[in-house]
Each structure stands twice: as structure tokens, then as C-alpha cells.
1. Determine which structure produced the value 2.0 for distance in nm of label points 7 Å out along Cα→Cβ at positions 3 and 235, calculated from the coordinates; the candidates are I, II.
2. Quick check on the output: 24.4 is mean count of other Cβ atoms within 10 Å over residues 83-90, derived from one of I, II. Which one produced it?
3. Between structures I, II, where is relative contact order in percent (Cα under 8 Å, 6 or more apart) highest?
4. The value 15.0 for mean projected area of the Cα convex hull in nm² was derived from one model only; which of I, II is it?
5. Given that FRET efficiency 1/(1 + (r/R0)^6) of positions 59 and 163 (r between Cβ atoms, R0 = 41 Å, to 0.05), derived from a single structure, equals 1.00, which label among I, II identifies that structure?
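Please treat every number below as a calculation from the coordinates, not as lab data. Model, not experiment: these values are computed from the prediction. Cβ atoms are built from the backbone, for glycine too; each structure is taken alone.
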Structure I
Amino acid sequence: MGAITRIIQDEVPGIYVHSVKLGNTAAADRNAGFFGNLNDHVDEVCGELGSVAELQRGVNLMGFSQGGLFLRALVQRCPTLKARTLVTFGSPHGGVARIPECPSEGDFLCTWMRRLASRGVYSWYIRDHVVQAQYFKDPERLDQYLQYNVFLPDINGDTDKRNEAYRDRILALDKMVLVRFSNDTMIYPASSTWFGFVDADGDEVPLESTDLYREDWLGLRELAEDSRLQFVTIDGKHMEIGEELLRSIVSEHFGTSGRAPALRVQG
């Protein structure tokens, strides 16, 4: 993440960059990417950011992989956060129909997460303690998803009791930029990075065909109609971002935002 901080600071001189971290060590932060309750994580980060003086006048947000999903939840749920621009890279906004693969066989935390998830993502312990289970959405068991998933149905407006404040806070953004990777096999379906998904037959359902968009539960249709919702495709696999391309994205979307502080979070 240090390299990304330097790129942001190079492209937007004088910008303040804050990196979200859960726990007091790098190991604790990485562990929180696999285990814990996302509702508690979002509340914790909201409280943390309220004490950072540099972030109180407005902030740009950049999230990588699942981190982008968490930042979007933060925008919706954190009333004290004055979010301006949200950029996410390969983030599963629509959920995942398969638990993400591990990037390497030697990744113990990821392997353990997948073993736990395989025992049943909707079981009482897994759904509350395994992060990836909390944005898992089985298109063949949507009734169980709605009944037992403790995180995604709420922030995506899938419940009967929708929080109107979520929509208001999304609409308060200057813009939302959703970056998708052309050969993303980590996130399934890859269309989730643009709020799409698949139906029970495995056929892709783009954002524009969802009730989320048609009924505008989160304000995404209004953002799109105002040209404030942008879809970007990057050639390559999940999180394969070249430095030159990253610099261009930072310059384009953060460089004209009044030098608001940048807040970033890793996946």
C-alpha cells in the first residue's frame, strides 16, 4: 500500500492520504480481511475516521477488491463521513456466487477461511464470523440469503425495510467509479464489480436489468442519469493494475476534486 500512497501523492501534490487499518498490527489487519463481522468493522472504521482532523472537510475514497465493497458500505452507513468520489477496483458490489479463490496455495488464512465457508455459509457461526460469507449470495437459494446473510442484503437494499439514508448518501457523492477487470476469475460473477449478478441458470444479469437499478434503491440509476456513475474496464486478471494506468485513474478522478484527502483501503 505504500507504493499506492506515493502514486496518489505524486499525482495530487499536497494531498493527505489515510489508509484504513483494523487492529494494531499488519497481521491483525490482514486477519480482519477474513474473519470478523463486517457490520462491526464498518462501525469501527466510521468511529476511527471521525477522529482524523484532516478528513472532516471531505474525502475521496479508493478501495481494492473486497475493500471497495467495505468502503461503499462505509459511505452508506457513516453519517459523519463527507464522501466526494468513490473509486473501487474489482469489488464484489453485487455479491459473489462462489467464495473467492486463494491467490496462492500457501495462504493459510485464506485456506482456512475457505474450509470454514465450505461447511455452510449460512450456518450461524460462519455467517457471523467469516467475512467472505457475509457477501455471499447463492442465486439458487435467495430465500436463505435474504434470511441469513448479515451484511449484503442490508447495504444493497434487498430487504423490505430499506434505509433511505443509504440512498441519500450515495447520491451525495460527486461520482462513483466502478473498475472491472476483463479476465477476473477471482470474483464470480465478474459483473458483480458493476453491481450485476447471475440468475439461477448462471446467466448474467447486468445492473440495468436488476430491481436495484430499475427501482433505484441506492440511487445508482440517478447517478448514472447525471453522468456521475462511471464504468471502467481494465485488461487483465483480478487486481492486475499497471502503475501508469493507476496514475491516470488517480489523476482523472482525484486530481480535480479540490484536493480532498484520499482515503484508501486494501482488499
Structure II
Amino acid sequence: MIIRSSTAHVRPGMLDEFRAFIEDGITEFASLDGFLGDEIVVGPDTLTYVSRWRDTAALVGYAGPGWRTEPVVLEDEDRFLLEPLRVRHVELRQAAPDDAPGIADVWHAAWGDGHRGLVPPELEALRTRASFGPRAQSRVPGTTVAVAGVGDGEVIGFVTVEGDEVEQLFVAAPHRGSGLAGHLLSDGEHRVAAAGHAEVWLAVVAGNDWARRFYARQGWSDTGPLDYHAETADGWVPVPTRRYVKRLADRPEAVPVTRPGR
């Protein structure tokens, strides 16, 4: 799956009118081959149109051969804009062995941001950058990566599924708040559902309030405390967490993810 974001810097006082203009102009996109869904994200003076596409062929059909850099501009859209649209792409695909170092880099940095001072000191001491390499390599088969651009881009986030658990979900700092974590979480939910499970669960460090609010917004429920046994090279370390669950019976249609060698 490829996520395309087109960001507009909107002239003062025109944001609401521009949103209505975009909503009216994108109604036909749902009929395009390979279109998987979209959303509009509004900032103080920006509007970002986020669309999801099956593959590059679908994007060519939508945006033409210059889809990597050229925006799709609706007729008369320029009157709302302070500058040309900025287009970015993120691809979600099955991890490959060569992705392991990038996964480990994101994992190490983001784990520190979300766990430092909230887990037992002995676990912090063991979570060196070197410790994440073997763990990342071992989890490649159960991992979906988000890469910047399309092709051999930099790993900027990932989600790992183990059985009915979303075991790991991390996004690089510059890409937090972009909606990427939600796309990755949705992919993890779909993978658990595809394996035949009706419910998915995950553990959140008890003091990580930001993560707990994020999962609540995504429709997950806090079912109480859980002593989660964190794996280390020296054995297992118990960590106070909260157990979150989500029923999958009413899940949306699965989103396809690109597989290696495509």
C-alpha cells in the first residue's frame, strides 16, 4: 500500500471554503482502480489530503507518470493556495531481511522516547542499540515496515504481530503526528484478523500516557494491569503495563501490503 499526502498552505480566511472545495472535488476518486480510501487533515493554515493506493500502477492511473513529484490539482484550486502543493509518499510493505538495521534504528530511538524513566532501570541498561539488531532480524517475518517514498526508502516506522498480539509499534520522531502510527496499527489489526483471531491485544507501559491516549482514540480498551515479561539477552524482566484489547468482528476490509520482490 502507498500513502500519498498532498499538503496545501491556504490563503488566510479561506480554509473552510477550501475544505468544502476539496470534499466536493474528490467524490469521484473512490471509483478509481486501486483506490483504498482517503482522509482530510486540517491544520491552522494547512490542509492535507491523504489518499491510500494499492500500488504504483494505481497511482499512475490517478496522478499520471509524474506521480512521484507532481500534484493533482483540481480546476480553480490555485486561487486558494499560497504556494504549490507539496506531495509525499510512504509505502507500507512486508519487511525484508535488509530492513532489519533500519527497523532496529527506529526501534532503539523510539523505545527510548516512550520508555525512558518508565521501566525498571535494569531493562533500560540492557536496551542498547546493539541489543535491537538481533531482535529486529528475528521479527522480520511478522513485521510491516513504513518506508519514506516508494522503493528502497528509509524505514520510518514498523509494526510487528505475534499471534494475536500487536507486539511492537514504533514511528521515527520526525513522522509522529502524521497519522502513520494509525496506518501501521490498522495493518497490525488486519494481520491478526487474517490469522483467524476475533480479538487483538497489546501491552502499554503504565506511565506512557501519550500511547494510552493514542490507543483509546483508535478504539482500543484498557482491560487492566499486566506484568509484561520483556525479553532480554539476560532473561526476562517484568514490566508494569496496561493490557489493551480490541474486538475485530466489525473490522473494515483488509488493506493490501506490498510483498518483497514486487
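1. Considering all the candidates, the number was obtained from I.
2. Among I, II, the structure yielding 24.4 for mean count of other Cβ atoms within 10 Å over residues 83-90 is I.
3. I
4. Corresponding structure: II.
5. Computed on structure I.
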